[in-house]
Structure 1
Amino acid sequence: MILLAESGGTIVWVGTYPPNFEVGVPIYYMHSKDLTIRDVRSSPYAFPKALQMLPKLDLKPLISVYPLTDVLQAFAAQKTGKNVKIMLKI
């Protein structure tokens, strides 16, 4: 995922990991692209509450679906700022 970040971008890791979990980070790539890594601490109770809310929300109008073969059009659409969330479907 780090290799997908744009120059000057920020990579945010969200989740809970075991104490001995390690992630390899390509340091030269991070430095040359001026990337930032951030961690977000979340409550273990937030995810179940969010799942309970999903059926009450009408999220379909916020999601634009593109087939994977139209990935360039999906990226172009995202750059227009008119889409909230774009999903690539295999």
Structure 2
Amino acid sequence: MLASKGLVLVDFYSDSCVPCKHLSPVLAELEDNGTAVFKVNIAYDAELCEEYEVQSTPTVLFFRDGAEVGRTVGFKSQTELEALINELS
């Protein structure tokens, strides 16, 4: 997944997080437009959260060729995320 060519987004979320619920359809729209999006539920992947130092939700990490190239914390609009994707691509 992380070694995929191009930019990959990984959304660290919680089921009880309201901003995460608002972000979910934004990420779905990005995915429908061709962006690779993966979701990590922090309740089930504590080791992964620790490895990537995720301390709050939602946190979206951006990977290119398996390496983290950016991250954002908190709700972001589709426009804001598209700007980050363009900047990091």
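Structural remarks
- The maximum of relative contact order in percent (Cα under 8 Å, 6 or more apart) over structures 1, 2, that is, the highest value, falls on 2.
- Which of 1, 2 yields -7000 [helix-only ellipticity at 222 nm (-39500 (n - 2.57) for each DSSP H run of 4 or more, over all residues; to 500), calculated]: 1
- Structures compared: 1, 2; top value of distance in nm of label points 7 Å out along Cα→Cβ at positions 24 and 80, i.e. the largest, recorded for 1.
- Highest-scoring entry among 1, 2, by Kirkwood radius over Cα pairs in Å, is 1.
- Identity of the structure behind 1.0 (criterion: distance in nm of label points 7 Å out along Cα→Cβ at positions 8 and 48, calculated), options 1, 2: 2
- Source structure (of 1, 2) for mean count of other Cβ atoms within 10 Å over residues 16-23, computed value 7.0: 1
Computed from the coordinates by the stated procedures, all read-outs in this text should not be read as laboratory data. Please read these numbers as outputs of a predicted model, since none were measured by experiment. Cβ atoms are built from the backbone, for glycine too; each structure is taken alone.
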